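Below: a set of structures, written as structure tokens.
Every number in this text was worked out from the coordinates using simple rules, so none of it is lab data. Because the structure is a prediction, the values reported are computed rather than measured. Cβ atoms are built from the backbone, for glycine too; each structure is taken alone.
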Structure 1
Amino acid sequence: MQLHFETYGQGPPLIILHGLFGSLGNWKPMSRKLGEHFHVFALDQRNHGRSPHSPEMSYALMADDLAGFMWANRLHSAYVLGHSMGGKTAMQFALRFPACVEKLVVVDISPGAYPPLHRHILDALSSLDLASFRNHGQMDKALAPSIPESTLRQFLLKNVARAPGGAFHWRINLPGICGNYDRLGAALPAGGAPFDKPALFLRGGESDYLRDQDIVLVRQLFPQAQLRAIPHAGHWVHVHAPEPFLHAVLEFLRPPR
């Protein structure tokens, strides 16, 4: 699968993978800042953004997508940073293709299993008849009873596009995500060799996605893992605390002077 991507800056290659319902566009401000130090490749994962849609979706497939992207762009190895779903893709990729990853940054996600936290969101989005709406404001109002958080609704509605003079449509492959959602919540397969290169696990200080009890599994799969919490940040660490996030990433990725 040929993934859509954008590049920023020059220097050692750094690949950025967004989370569920996201796209590379959510990372543009941070990609530009990181582009002052690295050659950033911000990707849309399958079924998101401008990348192709597929009825199949799993971390194994998304790791293969990333391997194909690196091969197509002649990247023998890179720093890899992933947030949430993208973090799990990054972990799967590092475990399967360790020679391709110089250092790994995982943002607010563990390698373990998660309950269906987003099922109500998928149900709410699937219930929208996009053809019946004239603007995003009407969609926002229709989602409010199911999704009370205004910021989250605005984030989700970035996935609705409209052709000039045409009807609204989903940028994401909503049926594909719904059909594979259980696979996205599953734990990464255990039993293989651990990733024994440097890894940084960042979590939001106010988020419960990466919990203390997850650390044992993290250490099993990523024995060199460093763990760091960013105070006053929720799950979208790079949005809630951009400067502390940037400082932590640069401190980890850049070689000491």
Structure 2
Amino acid sequence: MNTSAHTAVEQLHAALPSEEQEMAHSQSIKSVYVYEAPVRFWHWVNALAISVLCITGYFIGSPLPSMPGEASDHFLMGYIRFIHFSAAYIMTIGLLGRSYWALVGNHHARELYSVPLTQRDYWHEMLAMVKWYAFIGPRPGPYIGHNPMARFAMFFVFLFTAVFMIFTGFAMYGEGTQAGSWANNLFGWVIPLMGQSQDVHTWHHMGMWLIVIFAMAHIYAAIREDIMGRQSVVSTMISGYRTFKD
């Protein structure tokens, strides 16, 4: 082997991590089981249901142009409404199942339904997370479950809006199924409480855009934490394990 080739091999070996370095790196990676299978299953099914609801709901609020030919030959909006109603059932049943698992699952499953607003330390950690997301503060310590800001957003933005959308959605659904149906009996009071049917439609449409904004922020924060937070977020909701890289 000539001198230049020998030098290149030495440089390659120097660039590769040693066995001791690999061992130290593997020992610095820790995993903790956080999200149980029912929570993960609900998360992805709920995400799919919300995506379908937002797309179909947009077209229900802003219908497509009239299609040519006889009206009896087309049922496009009818199919869109059917898909919307089906996704609404899935979202509602899923949230009921998620509420049940909050009672029987581990303590991480209950974080969606509780925020320790009376604890001073919580607000200090919340401020640290705000600075971290605004790029004006250092990286906070790792959190096994939801961080304080995520916990606040999941409860006061997602959960409240989801419940509001279910109540207003089934109130409008009850108009179609008419008096005496289960939807009208359970949710018919929502329409007179909010004024009239058009008011409920308007607020339901506004709730959809709030959900869209929340989903965008949620996806951004999850990917950002994966890259900058030195802990797994997206893969955690697939495997259930939170991996810490420091």
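For which of 1, 2 does FRET efficiency 1/(1 + (r/R0)^6) of positions 95 and 143 (r between Cβ atoms, R0 = 41 Å, to 0.05), calculated from the coordinates, equal 0.65? The correct label is 1. Among candidates 1, 2, the computation of log10 I(q)/I(0) by the Debye sum over Cα atoms at q = 0.11, 0.21, 0.24 Å⁻¹, for residues 39-134 alone that gave -0.57, -1.02, -1.11 used structure 2.
Given 2.6 as the derived value for distance in nm of label points 7 Å out along Cα→Cβ at positions 79 and 151, which of the supplied structures 1, 2 does it correspond to? The structure behind it is 1. Hey, helix-only ellipticity at 222 nm (-39500 (n - 2.57) for each DSSP H run of 4 or more, over all residues; to 500) derived from one of 1, 2 reads -10000; which structure? Derived from the structure labelled 1. State the single structure among 1, 2 that was used to calculate mean projected area of the Cα convex hull in nm², for residues 127-214 alone, giving 9.4. Derived from 1, not from the others.
As an exercise: relative contact order in percent (Cα under 8 Å, 6 or more apart), calculated from one structure in 1, 2, equals 19. Which structure is it? The correct label is 1. State the single structure among 1, 2 that was used to calculate P(r) over Cα pairs in 10 Å bins from 0, in percent, giving 7, 31, 37, 20, 5, 0. Of the options listed, only 1 reproduces it.
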